[in-house]
Structure 1
Amino acid sequence: MGKIRIAQIGIGHDHAKEIFPALCGLKDHFEVVGYALPECEKNNPTFQKYIDLAFAGYREMTVEEIMNDPTITAVAVETEEVNLSKYALLAAKHGKHIHMDKPGGIEPAEFEELIRTAKENNIVLHLGYMYRYNPCIQKLLQQVKNGELGEINSVEAHMGCCHGTAKRQWLERFPGGMMFFLGSHLVDLILQMQGIPEKVTAFNKATGIEGTTSDDLGFAVLEYKNGVSFVKTSAAEMGGFSRRQLVVNGSKGSVRLMPLEMVWSEKDRLNLYTDVTEYKDNGWFSKGETTRSKAYDRYNAMMTAFAKMVSGETENPYTYDYELTVYQILLKCCGCAL
């Protein structure tokens with residue numbers, strides 16, 4: 001198979017400005033045809049600096065041009081979250097392989113139709129859950145699968161940061177606010193380790209800081225037969241990025257990843273590392289053993305995996321039904337009744 005001809009739709013998602021350069025840099029896999037800016041993104045001053053930076057030298061197209069070009073076999077859908085399912089569904093109806101950023105749009109029926117259409121047309125549907133490509137998380141998931149940690153009784157998953165007032169208010173467009181915006185990453189990880197919970201209870205709140213009314217503080221409890229796990233998200237947590245963590249407790253050991261991801265320097269933001277602490281004894285004052293990962297680039301790994309799925313070199317390990325389950329459990333964590 002030759003290079004995959006691909007175009008990007010949208011710049012509104014927070015990962016969009018990194019996905020396009022990653023595609024352009026993977027020249028052995030992709031031929032980047034161009035990009036389209038739907039939903040007034042071109043005229044949005046918030047996105048303008050990213051448009052100039054990420055898309056310089058590439059052809060601007062319309063969505064219709066991309067859809068009607070049979071030589072473009074794949075798309076990366078990177079619109080704002082509310083429009084993700086809309087444009088991914090359009091691409092699926094045109095038989096194009098899809099990388100779509102997480103977690104999908106805010107209309108459940110639209111996401112469900114996307115899953116059905118992708119399945120019927122046998123196309124790759126690859127979602128941008130970045131932690132799936134973190135080498136330390138991949139190792140941890142394998143440890144859980146192999147039974148090295150014994151029976152898992154709880155997973156504690158945190159993602160915090162400190163957004164400005166406007167960004168926190170912007171979260172109001174989503175059900176559950178910050179839980180919808182970032183919690184999907186964590187729900188995905190818990191489901192991979194523990195499966196579908198028996199019960200989900202949402203506790204999402206507005207901090208009211210500087211008058212914002214969105215649910216900028218998220219918390220959800222997932223109950224299992226042998227324990228309780230939780231997802232915590234915050235857009236109003238100073239130092240929250242460096243304290244993002246994943247703690248997995250099992251009958252044979254525990255593992256803590258904190259920070260989940262950290263940049264080596266402000267000038268080298270794509271090279272990340274993770275600190276991993278493993279606890280393998282039940283000593284009261286055990287400090288565990290901590291190691292730091294080598295540098296990795298989450299987007300190169302993510303889009304390389306997508307290319308291999310499209311080319312048929314590998315099979316997508318995340319099935320259509322699994323992606324739908326993640327989305328549905330996320331909505332429950334957001335307080336939605338399904």
Structure 2
Amino acid sequence: MNRALLIQILKNPWTINVIEIFVVFGMIMFTVAYLSLLERKISARIQYRIGPNRVGPFGLLQPFADGIKFIFKEDIIPNHVNKVFYVLAPAIAIVPALLTFAVVPFGSPTTFFGILDEPVRLQIADLNVGILYIFAIASLGVYGIVLGGWASNNKYSLLGGLRSSAQMISYEISMGLAVMGVLMMAGSLSLADIVKDQERCWYIFPQFLGFLIFVVAAFAETNRLPFDLPEADSELVAGYHTEYSSMKFAMFFMAEYSNMITASAVIVTLYLGGWQGLPVGGWMGLPIVDKLWFMPLAWFCTKVAFLLFVFIWVRWTLPRCRYDQLMKLGWKIFLPLSLLNILITGVLIMMDVY
């Protein structure tokens with residue numbers, strides 16, 4: 001294929017979108033696979049253990065061994081389950097986590113070293129209501145967990161699913177209100193506009209209270225410790241996935257890791273400047289950035305990787321809280337604080353401080 005034909009193909013916006021979809025999907029799946037290894041390595045380091053190191057050099061092929069194991073394990077479907085929803089539940093859990101990433105900008109617009117005539121945005125879809133799309137799609141993930149617990153026809157699984165629905169609904173309210181401060185400052189619901197507005201200053205500084213609320217709510221939304229009550233094995237055997245095995249069991253954990261990646265990407269976009277390289281002043285007019293188009297992408301990936309490390313670090317550091325403590329934190333503490341954050345932001349905007 002000659003260069004002229006390649007350029008002609010790349011100029012088609014549909015071609016760029018298809019390439020971005022495959023690249024983003026592939027990177028999320030690759031990251032999901034190696035997050036399982038990274039989690040075991042970090043937990044081993046925290047607990048003074050060695051961790052997986054037998055499959056491949058330094059254990060780097062362990063995710064492939066796990067994948068092969070799940071694929072070839074016997075897929076047991078108990079007779080007492082509702083088979084239609086039992087089979088659909090894992091897919092319903094993982095699909096929203098993958099769809100949510102579609103509106104996240106992961107790099108600055110680029111011409112790829114001048115190959116293209118016009119800059120192409122490194123974002124699958126730039127919706128003018130991007131943040132609403134994220135909350136709308138992300139909220140569908142709870143149906144997979146609830147249906148998995150209900151369709152299993154198991155009391156422990158059902159209780160795990162109900163816990164998850166109550167937990168996710170409770171913290172979605174605080175999460176949505178925490179984002180309101182960012183939207184008030186940016187004056188737009190588009191994630192691309194929010195990142196562009198952070199050229200002056202990352203929102204983590206003026207919206208630090210909203211940032212803390214959003215991060216903790218993200219832990220609760222992804223069912224990670226210390227908020228993994230839906231799968232509290234000490235009380236509910238294993239929670240909503242008790243009756244699952246083989247790849248269906250693996251898909252629930254793939255959904256959890258996918259949600260972690262998406263949540264980290266959204267946090268980076270809303271509060272940590274997205275692909276902006278510096279906390280203040282964007283790139284400060286550095287001319288080298290125009291030539292190194294991959295630097296914003298590298299900054300974005302570095303920030304997401306750091307937040308993923310924090311997710312794992314917190315899981316293996318803090319103990320699981322009680323369910324009443326979880327609900328009290330969401331309704332009696334975070335909800336008033338998120339409303340207070342909106343009030344403070346509004347007052348500061350009226351005073352022209354922002």
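If distance in nm of label points 7 Å out along Cα→Cβ at positions 66 and 90 comes out at 0.8 when worked out from the coordinates, which of 1, 2 was used?
Details: 1: 0.8; 2: 1.4.
It must be structure 1, since only it matches.
Using mean count of other Cβ atoms within 10 Å over residues 82-89, single out the structure from 1, 2 with the greatest value. Please report the intermediate quantities before stating the final value.
Details: 1: 23.0; 2: 16.2.
Structure 1 gives the largest value of mean count of other Cβ atoms within 10 Å over residues 82-89 among 1, 2.
One of 1, 2 was used to compute helix-only ellipticity at 222 nm (-39500 (n - 2.57) for each DSSP H run of 4 or more, over all residues; to 500), and the result was -10000. Which label is that? This value belongs to structure 1. From which structure (1, 2) was mean projected area of the Cα convex hull in nm² calculated, if the value obtained is 17.4? This value belongs to structure 1.
Here mean count of other Cβ atoms within 10 Å over residues 218-225 was calculated and came to 19.5; which of the structures 1, 2 was it taken from? Going label by label, the one that fits is 1. Match the computed value 19.5, 60 of Rg and Dmax of the Cα atoms in Å, for residues 106-249 alone to one of the structures 1, 2, and report its label. Answer for the origin of the read-out: 2. When relative contact order in percent (Cα under 8 Å, 6 or more apart) is calculated, the result is 22; to which of the structures 1, 2 does this value belong? Structure of origin is 2.
Name the one structure among 1, 2 that mean count of other Cβ atoms within 10 Å over residues 18-25 of 13.9 was derived from. Let's see the in-between values first.
Values: 1: 21.1; 2: 13.9.
Computed on structure 2.
Where is mean count of other Cβ atoms within 10 Å over residues 146-153 largest, in which of 1, 2? Present the calculation step by step, with values, prior to reporting the outcome.
Details: 1: 15.2; 2: 23.4.
Biggest value here belongs to 2.
FYI, it's all coordinate maths here, none of it is from the lab. This is a predicted model, so every value here is computed, not measured. Cβ atoms are built from the backbone, for glycine too; each structure is taken alone.
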